[in-house]
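Engineer: Multiple structures are listed underneath, in structure tokens.
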Structure I
Amino acid sequence: MIRKIGKNEFQREVLDQDVPVIVDFGATWCGPCKKIKPILTELHEEYLDRAGIVEVDVENDPEIAQQYGVMSLPSILFFKDGQVKGQVIGLVAKSKIKEKLDSLI
């Protein structure tokens, strides 16, 4: 299961990790966000030991979204070594997310 995190966990769960981390910025009212969740859940299971995937609700933690320039939902940011290494916006194919994630592993 993908963990929902907030500003208190962001440093530990994303920036301090030794593996790449996907951060899914979304909201409960966002239709495309709901549709991308099963894709991210599948990837979470496939990459369990090689990458992390977490979710940030922009309504609960707008400051994180602002810090990373998130303007559209869903926005998926790819982190490695505490830095943003890529981004995809909107409902995209699993293969597109997987391709970007594979490039970071």
Structure II
Amino acid sequence: MYAVVTTGGKQIKVAEGDIVRVEKIEAPVGDTIELGDVALLAKEDGLVIDPTALGEAKVICQVMRQGRAKKIRVFKKKRRKNYMRTYGHRQYYTDLKVRQIQA
């Protein structure tokens, strides 16, 4: 059984026992959270895509880690204009372990 959930503006395919990295969620490490925005649910008897049936579906996860990703370099340049800018960015993330998928 697997599900597709929407979090942080992205859709992620998850199954029980998976560890997924998502955009930062404000929750302490070890806390249990529910992801309720389920877009698709795959059961043994087929796919569930009906919005009314998915209304009560949720994915229960445990927060494993909070952190920041590797730094990326952003470089901007306009040719022949003597314009160059460089800056970096580190994105915050949360690692979640999927405990249970409730349909």
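Engineer: Given -10000 as the derived value for helix-only ellipticity at 222 nm (-39500 (n - 2.57) for each DSSP H run of 4 or more, over all residues; to 500), which of the supplied structures I, II does it correspond to?
Structural biologist: For helix-only ellipticity at 222 nm (-39500 (n - 2.57) for each DSSP H run of 4 or more, over all residues; to 500), the value -10000 is produced by structure I.
Engineer: Further question: Here distance in nm of label points 7 Å out along Cα→Cβ at positions 5 and 29 was calculated and came to 2.0; which of the structures I, II was it taken from?
Structural biologist: Label of the originating structure: II.
Engineer: Here's another thing I want to ask about it. Comparing Rg/Rh (Cα atoms, Kirkwood Rh) across structures I, II, which is largest?
Structural biologist: Going through I, II one by one, Rg/Rh (Cα atoms, Kirkwood Rh) peaks for structure II.
Engineer: Supply the structure label, taken from I, II, corresponding to relative contact order in percent (Cα under 8 Å, 6 or more apart) with the calculated value 38.
Structural biologist: For relative contact order in percent (Cα under 8 Å, 6 or more apart), the value 38 is produced by structure I.
Bear in mind these aren't lab numbers, they're just calculated from the coordinates by the rules spelled out. Please read these numbers as outputs of a predicted model, since none were measured by experiment. Cβ atoms are built from the backbone, for glycine too; each structure is taken alone.
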